[in-house]
Structure 1
Amino acid sequence: MREGFKPLSEKEEALAKKIVDAAFTVHKHLGPGLLERVYETCFCHELSKRSLRYQRQVELPIVYDGMTFDEGLRIDVLIEESIICELKAVDQINPVWEAQILSYLKLTNRRLGFLINFNVPLFKKGIKRFIL
């Protein structure tokens, strides 16, 4: 274990498993090739079936130089007020999206996030977990 790393709580790990299962279920039923918003709608439906609370398209204001700006950032899905999920339906993951989710975690003081790309033949190649 790396120095200064705090493991996730049992509750966070249990939530993470439900999230991965929800995303896997969507991918298994729909497969690749659809629009991101279709996956988002179905993913959120699966979260509901697992009794998880979520918010879609959460605006994230930026505080800069002592001022708050409402423009700019939007989290695809925020689950249980603690886990950020960024959803994609693309051929290749751009490294900037990995930086994006890390920035979202830092800006919101949250520890766990997922980058989920549904446009892959094998689901395990489309999901990446980030912990701060």
Structure 2
Amino acid sequence: MTRTEKAVSLHDKGYNCAQAIVCAYADLVGLDEQTAYKVSEAFGLGMGQMEVCGAVSGACMLAGMKNSGGLENVGKTKGETYKINRAVADEFKQMNKSVICRELKGVENGTVLRTCTGCIEDAAKIIEKYLK
């Protein structure tokens, strides 16, 4: 099973979009799955408010975990991490026309741009490039 398939499978089991992404890749950034699940819970459904897609938020969390210099390097890596987050979001937006959950789900206009499963697949493909 690929990590993208694992992320989709986790979502099918009830994980939110952010949890599905973060948990599927947790081991690559030094997180155990329990911690990954807990830390990403509030980021599902666009942080519960249909704002930035949970799958994108999860991918950005992973980018931060991978790129951050930690407490030993306070402030030294955040600029580069922000660039990676922007690149992840920009690529996702190019693929799907938005990174906003309610727009992706067509809440306001009835036009679904991408399903949750599709968002998870896309975010997984994007973040894999930065994690390997």
Structure 3
Amino acid sequence: MTMTGGCLCGAVRYACQSDPLLCVTCHCKNCQRQAGSALSVIVMVPETAMTCEGELTTYNDTGDSGATVRRQFCGTCGSPVFTRVDSPPGMMFIKAGTLDDTSILKPAFHCYTKSKQDWVDLGGLPGFATVPEGL
């Protein structure tokens, strides 16, 4: 399967030659701030399956673990596009709102529910206070 997407202004376009390995809804405060919304929906894919055209700007954030979270966005329109982390190795996350077709996405669980907005309903999906073990 090929997933394609890009930023709001079209300066950044990408293609992923992989099925989504995992789709998660993150409620951490930093995702809320970056998205300007209550949560962020992210899709885990292998880095080697990705191609990208256009220039991304990277903001190095720090996760709860102390590890660097590289938040990549379009420097022209500001759209958040990717999140890159060291663990799991070789994986990266696509910001789901940048996909051309989101109909295939089915979030598996919610993470960082400790900081979720009170009005957000988890819709019956499992929720974890932070990140579940093994991820």
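Where a number appears in this text, it was derived from the coordinates with a stated rule and is not lab data. If you're wondering where the values come from, they're calculated on a predicted model, not measured in any experiment. Cβ atoms are built from the backbone, for glycine too; each structure is taken alone.
Assorted remarks:
- Identity of the structure behind -1500 (criterion: helix-only ellipticity at 222 nm (-39500 (n - 2.57) for each DSSP H run of 4 or more, over all residues; to 500), calculated), options 1, 2, 3: 3
- Structures 1, 2, 3, by mean count of other Cβ atoms within 10 Å over residues 62-69: label with the highest value: 2
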